[in-house]
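As structure tokens, here come the structures.
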Structure P
Amino acid sequence: MAIAFAAPGPPATRARRMLAPAATIGGLALATLALHVRDPHGHASWGICPSAALGFSCPGCGGLRAVNDLTHGQIGAAFSSNVVVTALIPVAVVLLALWAADRWRGRTRQVPWARLRPWVYGLVTVLVVFTALRNTGPGAWLAP
């Protein structure tokens, strides 16, 4: 089984093909700018995380602080806020760049599920283990 992201029909113009990647990258850039300007380190400065309100840290807890730290050049602090989010940001940037480049060229990348499955299962496993560790004694240093 292959994953395709192109709808059948006449070929779209470059501007139309670039709409989704440009909107996604632009939205993420605006969110990053907002996190740079408004510091999420203060209590409830961006609202209350539902999982934190329930008394545990989800895999994303500390992610906003990590992005804020990165925008201020504080890489160590970003890893301290959320090591998984900080480590996955370069991966996300590369994947977004590949998506935009493919759309620019009019190329549709098809990734067979058999090749994608180990990566998805691996990421889910990392997130489950990370969540369990950061909410128990031995992994308390991973908590935000």
Structure Q
Amino acid sequence: MLRLTNLADYAVVVMTAAARCPDDSLSAAVVAARTGIPAPTVAKVMGSLKRGGLLASSRGVAGGFRLALAPGAISVADIVEAVDGPIALTNCQHGEVSACALEGSCAVRPHWRPINLAVRAALAAVTLADLAGPAAVRPIQFEVTA
């Protein structure tokens, strides 16, 4: 089973909550109450999303977090990458040092790139605006260029 990390999953939920209130500055406590995610986790995720350029923050009485971009300009891929880094199904494809014993002679390694691009393209095809709106089944169309 291919799964997102818990933090990436929570980041998508947090961003969707923010997209549903685009004119409000939200605190981690408010987002935690609205989503059911523990406040410390929300604060950690919001910090990562801010560092990733997806949330903006302001201080003061009316301060908090808000979307840094329009919901239609933020994709699920953007959110996942802000929290987890580059989307890749294996460590050998995004520059990390691999502990794989086959790394030097692996015949499959060159083929992971188009697979990773396809996964990223699928996540990039879904925007935050799609998630914040009413649930609808729609075909996702994307193009992968290797």
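Coordinate-derived values only; no laboratory data. Predicted, not measured: the structure shown is a model, and the values here were computed from it. Cβ atoms are built from the backbone, for glycine too; each structure is taken alone.
Each of P, Q could give mean count of other Cβ atoms within 10 Å over residues 70-77, but the derived value 17.9 comes from Q. Figure out for me which of the structures P, Q the number -12500 belongs to, where helix-only ellipticity at 222 nm (-39500 (n - 2.57) for each DSSP H run of 4 or more, over all residues; to 500) was derived from the coordinates. Value -12500 for helix-only ellipticity at 222 nm (-39500 (n - 2.57) for each DSSP H run of 4 or more, over all residues; to 500) corresponds to Q out of P, Q.
I have 17.2, 59 for Rg and Dmax of the Cα atoms in Å, calculated from one of the structures P, Q. Which structure is it? Of the structures listed, the value fits Q.
Which structure, out of P, Q, was relative contact order in percent (Cα under 8 Å, 6 or more apart) calculated from, if the result is 24? Value 24 for relative contact order in percent (Cα under 8 Å, 6 or more apart) corresponds to Q out of P, Q.
Distance in nm of label points 7 Å out along Cα→Cβ at positions 14 and 78 was computed and gave 1.6; which structure, P, Q, did it come from? Checking each candidate, the match is Q.
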